[in-house]
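Just below sit the structures, each encoded as structure tokens.
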Structure P
Amino acid sequence: MEVPLNFLRDFSIPMAEYDDWDRFRASVLPLTIPTAFMFTQQWLTSDDGSMKRLCLIIGSILAAPGLICSIYLCFCTKKTVAPPRIMFAMALLGFAMSISWIAFTSNFVVDLLWIIGLILSIPKSLLGLTLLAVGNCLGDMNANVAMTKKGFGEMAVTASLAGPVFNVLFGLGVSISLSLLSSDDPTDGVAPSFRWSIWDKRTGDFDKASAIPLALLTAMPIVLILILMNGITSNYFLSFKFHGISLIFYFCVTVGLCIFAIAAGV
């Protein structure tokens, strides 16, 4: 399993460290990066035929400058010493390609969760509250714990707060904005648009599917207020009392919403 995955990683994501410099790999990357990027974009826009054709055209156009860059890297760079300017460009390309592959794999994860929900008859909201939420945060949690053990507690606290804020403001903002732009009537309550109220405007009944996002958005400011109170009362030192309250609050909210999702079947 590791061989094909390592091959895709090595020849579609540039190296970002000077110690990882490999002239052969660097000379191949200008040809493989456009192909890999357009391949991932094709999968992300698989329902749009015009976008798929556009990805193929752009990938073909980038092949010519990619060949020129490959020849330059192969014959005009040293075998064991990485050029600083080229490494800076490699780092930027590596960041962009990493995001592209993360988006590509995230689509498969969501599809797998959807299939699990169909097979086991598990509500989508329950999968989002449990498997998707925990799996999404495990990597951040391990990184924050590792940084804390190495003495970078401030960095870990900042990352634990900045990650969810980025997901909510940027990730959710971009996805909802794109969905609203693709909808003829953003207020009709029909996919792919989003409902702006917990009440169904057609029947006037309570919309159970909108209750869980509303509860989560309401719970987030409460957690931020607890953290602010911790900083004010403890002279901006960490206090176990407030973090214990946060854990209890998280447990109560999650369990309550899971019970509601199962009972309501949303």
Structure Q
Amino acid sequence: MLRVERDFTSDLRELAALRQLVRDACARVWDETSLETVDQVLLAVQEAATNIIRHAYRDVPDRSIHVEVQTDVECIRIQLWHTGKDFDPATVEAPSFDGSRMGGFGQHLILQCMDEVRYIHNDNGRHGLSMTRRRTRSSTGDKMNLLVEKFGDVAVATVTSEQLDASNASDFKREMEPVLRDFTHVVLDLGRVQFVDSRGCGMILSCLKNLTERKGDLKICSVTRPVRTVFDLVRLHRICDILDTKDQAVAAFQKPVAKS
């Protein structure tokens, strides 16, 4: 495995050097058949670093962005660390592709280009973004864009699609696999989901089973009215805690709560 680290400043002119660092790391491990993958990785790095400079540091120069790159023959993992303003990525609206509203495209591109994206909150006084991309993708079609945040030992997975049903349940399962692998305390944020069918419920129960077998737990939050109707019909609230907000769900792992 190749590992490189470097500090950059919060200057937009540093972005070219940051992209070159990542490009060189890929070139030392991958061959020319991976050029399209490298292009997508560089785009994700560009968008992530730009967000840190523009939003976390609010264009204040000479602040530090620490970059860690790990590359092997199978995948690349890039971590960007900063001490600027933290933000809640789940509050970013999905982009409007008809030109009616600006914003949201950066996060959309990051999620499309990378296989795993995790926002890390307050890790020893700093915040981070960890992105992983496999050199070759085994699946085709659109990604679900599962948004993952890390609060200590708790992972919050936000489903960004408006439905969790037979059409994308397999995508949901695939994108949840690394979360379930790395965490036993998981929150599922369904604030953007407007429709769930039996297949979607089945996948949620599968996640719960996976966690409880490892002495962990799953909590659900921000459930919309139509989704709550389905959960009530299948009595999901009897076996899984359903909280109003993400903050409440994360805090619930520190103390027992009554089921909704």
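Derivation of every value follows stated rules applied to the coordinates shown; laboratory data play no part. Computed from a predicted model, the values in this text were never measured in an experiment. Cβ atoms are built from the backbone, for glycine too; each structure is taken alone.
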Compare mean projected area of the Cα convex hull in nm² across structures P, Q and report the one with the greatest value.
-> P
Compute mean count of other Cβ atoms within 10 Å over residues 79-86 for each of P, Q and report the one that scores greatest.
-> Q
Of structures P, Q, which gives -23500 when helix-only ellipticity at 222 nm (-39500 (n - 2.57) for each DSSP H run of 4 or more, over all residues; to 500) is computed from the coordinates?
-> P
